[in-house]
Structures are given as structure tokens and as C-alpha cells.
Structure 1
Amino acid sequence: MKTKQLVWAGVLVMAFCLPQKTNAQAKLLPEQELASTEVYYNVSEAIEKKEQVYRLNIRQQSYYSFTPNLCDLTKLQFINAMKNKIADIAPEVGQLQNLQEINFSENDIRELPATFYSLKELQFVDFSHNHFAELPAGFGQLAKLQVLQLNENKIRSIAPQVKNMRALHTLNLSYNHLETLPKEIGKVFQLKDLALSQNQLREIPQELGKLKKLENIALDYNQLTSLPMQIGKLQSLKGLLLGHNKLKAIPEELAQLKSLELLDLSYNQLISMPQHLEQMQGLRTLLLGNNNFSDAEKERIRKALPNTYIQF
């Protein structure tokens with residue numbers, strides 16, 4: 001009996017003496033409460049008051065690196081670091097587990113540390129005007145990410161892990177060097193706005209037709225010569241920009257886009273439009289300038305869409 005009591009006593013002592021696991025992540029402030037917190041513009045002051053710092057704005061302060069000491073501000077939910085000269089982000093950025101919104105646009109960043117992709121609360125990320133060469137696979141780990149701005153980089157490829165970005169509704173990849181899109185783009189089912197203007201795309205995958213929630217897609221200023229017939233499945237589409245490409249024909253299925261309000265097909269090589277344009281009764285603006293339509297085709301288009309503003 002005494003032996004058992006001694007054993008239990010030992011267990012109790014160990015239970016109280018061993019280091020207890022704690023949740024190091026600070027509590028997230030709801031949006032309304034966060035909006036009422038002070039924005040810190042001075043890093044030294046922010047570090048002195050780190051327990052009170054939820055928002056940091058170091059815009060245009062000539063930083064060359066996002067340094068480890070900044071990563072001690074573990075309650076941060078918002079960072080604006082745009083218009084600096086930041087080339088490196090310290091691996092300690094992984095400590096900022098409460099981050100929800102970051103803006104690092106107009107810097108000199110080429111890649112991110114692996115720890116960045118552990119920031120599971122991120123919802124809005126802006127790395128536009130940097131030097132990324134790809135959309136990295138790590139972004140697929142950010143399950144809550146809703147908006148990703150990567151326009152005006154040097155991106156040539158998109159990792160197939162893009163399919164894991166389940167919450168993403170806005171993706172901007174305009175002004176890059178993309179020649180192809182991965183078929184996995186068709187699994188980003190929450191996408192509403194997709195910007196791909198000013199790339200070198202020669203085709204788009206038929207899987208794009210699976211994006212049932214897509215409302216706007218910008219594909220102007222590319223090298224497209226054709227469109228997949230699956231484009232007719234984008235029943236939520238309101239805006240479709242295809243100007244300044246090399247399109248010679250449009251699939252008949254395009255006329256099935258009954259929610260479409262704006263269609264830009266200017267500066268292509270078209271001689272005709274789909275036969276059943278009258279189905280597109282929601283179309284308000286149709287831009288067809290600088291193509292090769294005959295007068296008879298122009299008249300047919302006008303009669304099919306009497307309530308649409310048409311520019312030839």
C-alpha cells in the first residue's frame with residue numbers, strides 16, 4: 001500500500017513540476033475591435049510596446065529587410081510594408097501567427113522563407129511589384145487566404161498546389177511572364193476574380209470551365225489563338241476581357257453566358273461571332289473594334305443585341 005502511495009505521489013510531483021504546454025498564440029481581435037487599435041509607424045516604439053501592437057505601418061521607410069526583431073510583435077494582425085527596398089524576410093516571420101493582412105508591394109522580394117507558409121490566419125496578401133519567378137507551392141498551405149495579389153512580378157509558372165487554396169476568391173497575376181496555366185486552376189472553386197492581363201498565354205485549360213463562381217476574368221494582352229468550348233460553362237461570369245489577342249474564332253458556347261455584362265474582343269482577328277447572340281440578353285457592352293467583320297456580320301450582330309452598346 002505504501003509503495004502505491006509513493007508511486008502516485010511521484011506521479012503528482014512530476015505532473016506539477018514538468019513544463020506545461022501553453023498556447024503561445026495571442027487571441028485574435030475581431031475586425032471591428034482591430035479597427036479601433038492604434039497603428040504604429042515607428043518600429044522602436046512598437047517593439048517597446050509589443051504587447052499592444054496589432055497594426056504596423058512601415059510604408060516607405062527604406063527598409064532593406066524584414067528583420068527578426070519585427071517578428072517579436074507576435075500580436076500583429078496587419079502589416080503595411082509597401083514601397084521599401086525589402087529583399088529578405090527573416091525566417092522568424094513564422095512567429096507572427098495572428099497575421100491576417102499584409103502588404104509588401106513595391107519591394108525587391110524574390111522568394112519567401114518556408115516559415116511564411118505557416119501563417120494560417122492570412123486572408124489578404126499583396127506581393128505585387130516584386131521579383132517572384134513563380135507562384136510557389138507553399139501558398140497552397142494557406143487555407144484561409146482569400147486575396148492574393150502577385151501582379152507585376154516575373155512569374156513564369158504556377159505551382160499545381162494552387163488547387164489547395166480553397167478560400168481564394170481573388171487572384172491577380174497580371175503583368176507577368178506566364179505562357180501556360182496549370183489545369184489545377186480549375187479546382188480553385190471559390191474564385192470570383194481572376195486577372196491574367198499582360199502575360200504571354202497562348203491557351204487556357206478547359207478546366208477553367210469548372211469555376212462556377214467566377215465573375216470576372218481578364219485575359220487581354222496575351223497571345224491567345226483560341227478558347228475552349230468549356231468557357232460556356234462559366235454561368236456566373238459578368239466580365240470577360242479578351243482584347244489584344246490573336247483570336248480568329250469564338251466558340252458557339254460563348255453565347256450561353258447569360259449573365260455576361262461586358263465582353264471585350266477588340267484587337268483580334270475575328271470575322272464572325274457565335275450564331276445565337278440573342279441569348280446574351282444581359283450583355284450591356286460589347287467591344288469588337290479592330291477585327292475583320294464584314295458589314296453584313298456587323299448588322300447581324302446589331303440585330304441580335306438591340307439593347308447592347310456595340311463598338312466596332
Structure 2
Amino acid sequence: MDASPAPANESGPPGPSAPAPWDPFRHPLASVPPWHFRLLAAVMLVVTSLSLAENLAVILVTSKFKTLRQPLNYVIVNLSVADLLVSLTGGTISFLANLRGYFYMGRWACVLEGFAVTFFGIVALWSLALLAFERYVVICRPRGNARLGGKHAALGIAFVWSFSLAWTVPPTVGWSSYTTSKIGTTCEPNWYSRAYTDHTYIITFFTTCFIVPLLVILVSYGKLMQKLRKVRRTARKPERQVTRMVVVMVVAFLVCWAPYAAFSVLVAACPSVELDPRLAAVPAFFSKTATVYNPIIYVFMNKQVLHTLKMSISIIL
């Protein structure tokens with residue numbers, strides 16, 4: 001007995017026509033009220049504007065005054081450059097997409113936003129790992145009085161950018177892809193795919209671009225805290241202040257990105273999980289606020305930078 005299904009074109013009783021699949025490049029998601037998209041657009045406008053102004057101020061002030069041109073500050077400026085660029089590209093595209101409620105600019109804008117947010121986000125995380133390692137070298141002195149010099153900072157920054165680029169380009173050339181999120185106004189790596197090649201990329205990407213730099217940060221600060229407890233009275237106050245500033249920057253970044261990382265792992269492990277598109281969008285949009293906090297922490301927890309910034313503002317005014 002033949003148990004194979006009947007051909008698709010075989011005549012039979014007419015059934016209800018299936019609804020056309022939603023296309024995030026043609027119209028908004030019908031289940032999301034228009035005012036929700038406008039609210040997200042307003043949030044992205046505020047976040048992007050603040051990030052551009054703050055990070056540009058940090059870059060200009062640090063480059064203008066020689067007293068701030070120190071190897072540690074090179075890495076912090078590198079972090080500001082990454083935050084500035086992610087706001088200029090990803091933030092702007094996300095704002096425009098939310099204004100209309102869908103990616104009316106086309107797939108190229110989706111790929112650009114997904115790549116930019118991922119690439120510059122990984123640059124920022126690895127920059128924080130580099131800062132954590134620098135603090136470990138300066139305070140714990142595993143190699144005597146070795147310090148982070150200009151050459152070391154330049155090599156570290158070159159590694160951060162090249163390594164991040166190496167792991168964020170593959171989705172643009174066929175190993176996985178950048179696709180729209182559930183709400184359709186932001187793009188990200190394809191966490192939802194069940195394909196084997198996509199899973200291999202996600203596992204490799206998550207290991208090299210999140211777990212490894214996070215381990216560098218945790219190990220560096222674990223040893224750093226042990227050392228500071230032993231030499232609390234003899235450690236120089238400026239070094240303690242810089243260390244405290246870097247710790248706060250790392251914590252702020254992880255607070256912003258940890259929910260999105262946890263959400264990505266959940267979706268990659270259980271692609272069939274059903275989540276409200278608005279709820280699923282919260283971690284992605286919250287992670288974008290990280291670009292606002294770092295300049296504030298850097299300025300207000302660094303007296304030299306704060307004094308220089310006030311002096312620059314007084315000259316302008």
C-alpha cells in the first residue's frame with residue numbers, strides 16, 4: 001500500500017488560504033502597535049545622540065592635551081572610537097528603522113547594522129579585557145616593573161580590531177548570517193537558525209568573542225583583588241583610582257550586555273522557544289545603552305580628565 005502523500009497540485013476540496021509570511025523589509029509586524037516603534041525610535045535617538053556627543057568629547061580632549069596621551073588612555077580612547085562608530089552606524093540605522101517600524105532601507109542596512117553592532121561591541125569587550133590585563137600587569141607586576149608602553153598599547157589595539165573583524169565578517173560571506181530580530185527593527189547574528197553551519201559559527205563566536213575575553217577580565221581582576229588586599233597600605237592612590245575606574249567600566253558593560261548574551265544563548269539552544277517580540281527586543285536595545293556609560297565613568301572617575309574637560313569647556317564658553 002502506497003503511503004506517500006498526494007501531490008501538491010492534486011485536485012481536492014478548497015481549504016483556507018494560509019496567511020502570507022511577514023516580511024520585515026516590507027511592512028511592520030502587525031502585532032506590535034505603531035506607538036511602540038515610535039517609543040523605541042525616541043530611545044535610540046536619545047542614546048545615539050548622547051553616545052556621539054560624549055565619545056567625541058573624550059576623543060577630542062584626549063587627543064588635544066599631551067598630559068592625557070598615556071598608553072592606558074590610548075585603550076580607553078579606542079573604546080570610545082568603537083562606541084562612537086557603533087552609534088554612528090548601528091544606532092542611526094536602528095533609529096531610522098523604528099521610525100517606520102520595519103527595515104524599509106533593505107537587506108543591506110540590516111547586514112550593516114548587524115555587523116556594526118556585533119563588530120564594535122566585540123571591540124569594546126576586548127578593549128575592556130585589555131584594560132583589565134594592563135591593571136593586572138601594573139599592580140601585580142608578574143614581570144617586575146614592566147608597564148604598558150605605547151608600543152604595547154598599539155599592538156594590543158591592533159589585535160583587538162583584527163581579532164574582532166575576523167569573527168564578525170564570516171556571516172557576511174556565508175558562514176551563518178545577519179538577520180532581523182523578532183520585532184523586525186534591529187539585526188543580529190542568526191541565533192534562530194537550526195542549521196548545523198549556523199550552530200558551529202554561533203558556538204565558535206560565543207566562545208572566542210565573549211567567554212574568552214570575560215575569562216581574561218575575571219582572572220585578571222581575581223589576581224588583582226588578591227594583590228590589593230595584601231598591599232592596600234602601600235599601593236599608590238592614583239593606581240587604585242584607575243583600577244577602580246576600570247572595574248566600574250567593566251561592570252557597567254557586563255550589566256548592559258549580559259541580558260543580551262543570556263537571551264542569545266537561550267535562543268540558540270532552543271530555537272523553537274516562543275517569546276513576545278517586544279520582550280525579545282528589550283535585551284538588544286538595552287545593550288546599546290553601554291555606549292553612553294563608559295565616557296561618563298571615564299570622565300567623572302578620572303580627576304585629570306575631568307579637570308581638562310572643564311578647562312576646555314571654559315575656553316569655548
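Things to note:
- Here relative contact order in percent (Cα under 8 Å, 6 or more apart) was derived from just one of the structures 1, 2, and that gives 7; the source is 1.
- A value of -3500 for helix-only ellipticity at 222 nm (-39500 (n - 2.57) for each DSSP H run of 4 or more, over all residues; to 500), calculated from one of 1, 2, originates in structure 1.
- Given 0.40 for FRET efficiency 1/(1 + (r/R0)^6) of positions 83 and 259 (r between Cβ atoms, R0 = 35 Å, to 0.05), calculated: source structure among 1, 2: 1
- Label whose coordinates, when distance in nm of label points 7 Å out along Cα→Cβ at positions 155 and 267 is calculated, return 3.9 (choices 1, 2): 2
Only the coordinates and a few stated rules stand behind these numbers; no lab work does. Because the structure is predicted, anything quoted here is derived from the model rather than measured. Cβ atoms are built from the backbone, for glycine too; each structure is taken alone.
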